[in-house]
Structure I
Amino acid sequence: MGQAVSAETLDRYSGGTSVRNNQNLSGTVSNNSATKVNTGSNVISANSFSGATGLPTVIQNTGNNVLIQNGVIVNVQFKP
């Protein structure tokens, strides 16, 4: 993992100096058509997230000609 960072170096970065909470999502759905289509159902079963770690994300859609955009911002604070 490399060398540890000194306490003096960490002290300069405390307080969120490198925090970026900025997301720009932009999308367009146009000039589409859907005729004679069947859509299904969205199901999340009881064990869908069994053993999941981290930040599981679920995005579901039963429509047609849909633009789905997703963004996640995670802020982590380490306190002694």
Structure II
Amino acid sequence: MNTITANQLKTKGVSVIQNNLLQNQELVITVRGKEKFVVMNMEHYNYLRECELDAALHQAKSDYESGSYITEDVEAHIKRITQ
């Protein structure tokens, strides 16, 4: 993964991001020597979101199959989550 500084971004603008993303899927921006932000193109971001949603769906199916869920009415649910 490639890294640029906030100062490089300030002086070179978006082109420094575009050029780096041609070679890497993600780009780390550092501020005062510390990694602060990750930039990626939308295609890669959408892929990661899809992976995240697939993992959540897999977890929900697993919970359902193992019986690890609660069936309750709205009032009982609100009471349980606010206590």
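What follows is calculated from the coordinates using simple rules that are stated; it is not laboratory data. Keep in mind it's a predicted model, so treat the numbers as computed, not measured. Cβ atoms are built from the backbone, for glycine too; each structure is taken alone.
Tabulated results
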item	result
For relative contact order in percent (Cα under 8 Å, 6 or more apart) computed as 21, the structure of I, II it came from	II
Computed -18500 for helix-only ellipticity at 222 nm (-39500 (n - 2.57) for each DSSP H run of 4 or more, over all residues; to 500) - originating structure among I, II	II
Of the structures I, II, the one that 0.00 was derived from, the read-out being FRET efficiency 1/(1 + (r/R0)^6) of positions 11 and 35 (r between Cβ atoms, R0 = 25 Å, to 0.05)	I
Per mean projected area of the Cα convex hull in nm², for residues 27-66 alone, the highest-valued of structures I, II	I
Test item: semi-axes √(5λ) of the Cα gyration tensor in Å calculated as 42, 20, 9, pick one of I, II	I
